[in-house]
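Derivation of every value follows stated rules applied to the coordinates shown; laboratory data play no part. These numbers come from a predicted model, not from an experiment. Cβ atoms are built from the backbone, for glycine too; each structure is taken alone.
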Structure 1
Amino acid sequence: MKLVVISNRIAPFDPNNPQTGGLAAGLEPVVERSGAVWIGSSETRGDGIERPLPLVPTGAGHVARLDLPATDHAGYYRGYSNSTLWPALHSLPDRMSDSKEDYGSYRRINDFIARAAFDVRDRDAFWVHDYHLLPLGADLNDLGIERPTGFFLHTPWPTPDMIERVPNHRELMKSMLKYDLLGFQTNRDLNNFLTCLRTHFGLESKDGVVTTERGQTRLQKFPIGIDPKQFAEYLAADLSPAEEEKVSSLLQNFQGTKFAIGVDRLDYTKGIDKRVQAFNELLTKEPQSISLLQIAPSSRADVEEYQNYKEDVENAINHVNADHGTDEWRPIHYTNEPFSQAALARLYRAAKIGVVTPLRDGMNLVAKEYVAAQDPKDPGVLVLSKFAGAAEDFNEDEALLVDPNHPEEIAAAISKAANMPLEERVRRWRSMMDKIESYTIHDWSADYLRELDKSRITVPADQFHHLGLGWTNEAQMPLYQNYAAALTAHNEIDPADAALKEAAYADVKSAFVALAAPLKHTQDRLWDLPAPTASRDGHREQELGARED
């Protein structure tokens, strides 16, 4: 499949540039190996003028980094995406800001990205990612792009009363139904979305399919994984001298003692502040029993909520270190420095406890990376938030599941993990590792694209005599199987049985009418483009758009 991947952020494709979980880390190997075109945002803001896609070869694929329009970027990114949608999707209404005026910027940026993607409209399918681009499928559809379009949500999806707090939530959800396939991380997220459709629109699903005036949208769960073989290679990889020194220096702080590790973007959804409170409670009961290495690369540093959260976390850490530390021992070692995946793999293996306690998370690949990095003969223990998507993969017999809002639960789980017998640690780890190896990120992407491909049935045009050779030979045809079955039944009837033959032919015509109704003529068609607008070669295009030859 000649695929187009679209997301807000694009991975750096630099082995020395760290990827700490998240969307970019998940999609990087997919694009490198599949030959896909990946479209996303650059670090530069632009003037909003449309230009040809800046395609750069990357592995077997290509990357196109767009300079999103400066006039709308703040409203799109800091405003509607990250100050409204992000906290709402994580069910944190107190973190939401009133950014109704930012919705226009959000939609205009989505439209800008859709227009850029028009350059690759003839590729086989479009796979759109995450909350920044919820309405992009509708924009692609409005431009006349008829290839299959799928969307995957990397964050959670909340309950109906929570999504109702989002300005323009109904319009957003309606635009999402313009996709052929909607993918979610967990059953909880999928069921929440279906409940929202029922509550806000009265729409019901049948076997995971929702039917609207546009057609059918399929909804499925696709739990994202990691590449355990790649992670094993990270463990064996040589670090750069600078990073080797950085890792060695960190590990020297824990020589002869047990320590836990937390690796998170510095984001209020990750529950780092609650984790620090948990260590405060634990060290009050069990002084100097265990240390924490908290790696928290800065995230969205230009957003005020994140600046305040960073200050809160640092104050809490200083408080714990002052109360429980000594001249020779510090309870919490904290850094905002980034680390490569190879360096993280070494730190994961050295830590006897992995603490992954987000308040809510779509999946959280750090949980799976920690498990994959362990020594099979002496593995560490995963303490995991029950509200992380990974908790749907790892049950309570594998990870120690906790409520991340209750520091006392986290503290008790860390204490239990620190004192867990080897036999139990091996049993728990082995069960989680089996799951990680049985469903990797490559299985995730292959499953999703296999389902997306079902959105269309490719049939040679000369098989459609009623349509004529001028009609599209690749279209959304969910009813093709009905037509094919009716035609087969008609052809199998003995011509001598005229009455039965006539009745069967009526079924063929009926099935054909239902099949043909949504098809569009593509011979000499005009792609509908808002106009007047400057074309990509600098000339004016016709008011209705440019002829597609």
Structure 2
Amino acid sequence: MKRRAFLTSSMILGAGMVLPAKWAAAQSREDSLRVLSEGAANSFESFSVGINRNSLQISWNIYDRLVKFAYKAREDGTAYYDYFDIQPELAERYEVSDDKTSITFHLRKDAVFHDGAPVTAEDVKWSLDRVVSSPIGLSQFGTGSMKETSQFVVVDAHTVRIDLPQPDRFALPNLALTYPIIVNSKLALQHATTEDPFASEWLKMNPAGGGAYKIARAQIGERILFERFEDWKSGPLPAFRQVLWQTVPAAESRVASLLKGDADVAQDLPPKDVMRLLENTDVKVVGVPTSSFQFIGMNTQLAPFDDVRVRQAIAYALPYDAMFQTALFGRGQPLFGGEPGAPETTTFPQPLGYSTDLEKAKALLAEAGLPDGFETTFQFELSVATVAEPVALLLQESLGKIGIRVTIDKVPAGQLGTLLQEKKVPFYFEGSTSYLADPDYFFRVFYYGDTRWNFGSYQNPEFISLVDATRYETDQAAYDTSVRRMIELVKDEVPIILLWHPSLDTGMAKSVEDYSYTFHRQLDFRPLTRG
């Protein structure tokens, strides 16, 4: 089918959804899959200025990386990425030197790109050079001590070595993230310019990979047809020969299409629609607590939030259970409650030890010299209003009971980040994600430094020294001791109030099996099967 025919021939399925005619009977074909999502990708790239998270659903499936996180089953049987189990992908094997300052990757000798060109060590080096030559890529790779192109060494046609200035536990996990896609450098260089030596602009709108799927047709922002790459060598061939991914903004339309059997997978489901699907025996919902987290932020450098007793009072005054049920219908993993004081584990995020106790909250405000409370503004961004608004209203009601008078301010989409960067927001709802699971990495990103990501503007000198000390710590006992102390400090001084890991809920036809959750929250087509 020609591109024009693919984009125009369609059948109406309702509420703005269109399906190409050749896909009208897709659900009867065992090797075809139709996926609907709210958001649309805006690039084939995995990193660069302006690309959105939905784009990762493309790059993850059409490109390989040297290594990957393994999947392991949760208690409910759902596969979940295992941060601490890193396996070969494009590399058939790798080894870490005895002094842990170099990692050598041996590439699959039979691997080829989608155009048939062999994958070589030169392609790998060029792809890694591209990451550190970008400010965005360098910022992430720098967390794993990879900052210079000279660190990526071609040993021979199928062997690459990465040299590190010191042992770094974050180097290998960084290579399994979304950034280091292995690009067909010979193809990309045909479109490079003096101003753009890595052809980044061309790569935004043009695929140049060798992953499990290739792009058959694409209308960025609306629909993409993926076809299985029959010569893929970095894993078992996927079960689905074709995957059609369409953007359907209205959640009710995605749900309706799934219930009618017109779609196999419906992504980006609001909690109320999840509850509707859970009541229907013709489909299923896979719900997995994500690696993202949502929280109440307080600027510890602005009065009255610079008083730890005020922050603790708010932590004791929040109606956690009501917020969790009203905003998320209980779909997630709570980060409230728990035991105060010394942590039982070094995992973080973890519950901070605060449950609703209005009398204790009032007493803490009185100790802080605010027995009659105070006035403040609570902000959230309109783009997350579905969850944030019920949180804000319940917070406003509950804090009013201890004398804190809250005015709710709804910030236009895209503007809260700028205000947080400028440290102008005293009290707010926000969320974020940590790609790397080590607790000291989480603290370094979200509780340390002058970036917008230090959401509480936390500046405890002891905490800062502990974060610095753990960066290259190789003694596990010493590392764990430092982490436990950091957890004690943030539980006591509560610069942000952790709420929960929201669930990523995906609706599916009953026949779709082997869904596997990965850290970037986009769909990995490769493990999926039809039962």
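Of the structures labelled 1, 2, one was used to calculate distance in nm of label points 7 Å out along Cα→Cβ at positions 379 and 451, giving 2.0. Name it. Label of the originating structure: 2. For relative contact order in percent (Cα under 8 Å, 6 or more apart), the calculated result is 12, so let me know which of 1, 2 that is. Structure 1 accounts for this read-out.
One of 1, 2 was used to compute helix-only ellipticity at 222 nm (-39500 (n - 2.57) for each DSSP H run of 4 or more, over all residues; to 500), and the answer was -8000. Which one was it? Source structure for this number: 2. Computing volume of the Cα convex hull per residue in Å³ across structures 1, 2 gives 170 for structure 1. Among the shown structures 1, 2, from which was the value 4.6 of distance in nm of label points 7 Å out along Cα→Cβ at positions 227 and 499 calculated? Clearly, the read-out refers to 2.
For distance in nm of label points 7 Å out along Cα→Cβ at positions 91 and 299, find whichever of 1, 2 sits highest and give me its label.
Structure 2 comes out on top.
Taking volume of the Cα convex hull per residue in Å³, for residues 395-490 alone from the coordinates of each of 1, 2, which one would give 133? It traces back to 2.
Largest in mean count of other Cβ atoms within 10 Å over residues 131-138 among the labelled structures 1, 2 is structure 1. Computed over structures 1, 2, Kirkwood radius over Cα pairs in Å, for residues 275-330 alone reaches its largest value in 2.
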